[in-house]
Structure P
Amino acid sequence: MFNKYYNILHFPDYFGFNWDAFDECISDLSWIDKSFICIVHSPLEVSDKEFLYRYLKCIDDVEKEWAIFINSIDDNPQNAWKRQCVKYVRFYFHECDREKIYSTLKK
């Protein structure tokens with residue numbers, strides 16, 4: 001999974017292919033010029049529930065962090081730079097994975 005993100009989202013060369021590095025890069029995405037970033041998953045082929053839980057928790061945290069940042073920006077002209085940094089990050093999963101995701105997150 002780390003390799004896919006590294007290649008598709010062009011993670012920086014310093015990416016360490018571990019959870020801490022993934023969390024740092026997926027929370028930043030400043031090297032991507034687009035404001036709207038949609039990550040669409042193929043049906044999940046993950047048998048390691050702990051791995052899946054950590055991944056789902058990480059991306060949930062990313063969406064929440066961006067929402068908090070976006071909601072903190074008011075119309076003050078001094079915040080123009082913040083508005084330019086905003087990334088609307090969304091993760092989409094295949095319908096067939098609904099139960100797997102719900103049961104994994106019930107931990």
Structure Q
Amino acid sequence: MEIKELENIKLFNKNIYVKAFKNLLISMKNNEFNFKDDEKENYYIINEIRLNSHFVHIVPKELINIFNKMKIDNPEDFTGMTILMGKRNNKDIRISCFGVSCSLLTKCIINK
């Protein structure tokens with residue numbers, strides 16, 4: 001059900017989340033990210049350890065309920081595309097931008 005809900009939501013101002021994702025990539029690469037949850041004007045930064053990995057998610061505020069439901073309903077699955085960024089405390093670090101298409105995030109990575 002969550003996938004259908006996600007497909008039906010029109011996320012506006014996707015560039016906000018793509019920019020946040022790009023900034024997260026840079027801060028991770030430069031070892032400047034503090035691995036703390038945060039709330040921004042339009043999105044949350046959520047850290048969690050699951051599937052033996054440390055995940056850092058950018059979650060648009062309008063998608064937080066779907067995101068939380070997917071985590072509960074599918075505890076052994078990824079909640080979307082992730083990028084492996086390295087290791088922390090012997091766990092893989094993976095970052096994601098929930099609800100933003102892979103093609104937009106890929107462009108962000110290629111054009112960094």
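Brief remarks on what is shown
- Which entry (P, Q) yields the derived value -15000 for helix-only ellipticity at 222 nm (-39500 (n - 2.57) for each DSSP H run of 4 or more, over all residues; to 500): P
- Which entry (P, Q) yields the derived value 118 for volume of the Cα convex hull per residue in Å³: P
- Here relative contact order in percent (Cα under 8 Å, 6 or more apart) was derived from just one of the structures P, Q, and that gives 34; the source is P.
- At a computed 14.8 (mean count of other Cβ atoms within 10 Å over residues 12-19), which of P, Q: Q
Every read-out reported here was derived from the displayed coordinates using simple, explicitly stated rules and does not represent laboratory data. Treat the numbers as computed from the prediction; the structure is a model and nothing was measured. Cβ atoms are built from the backbone, for glycine too; each structure is taken alone.
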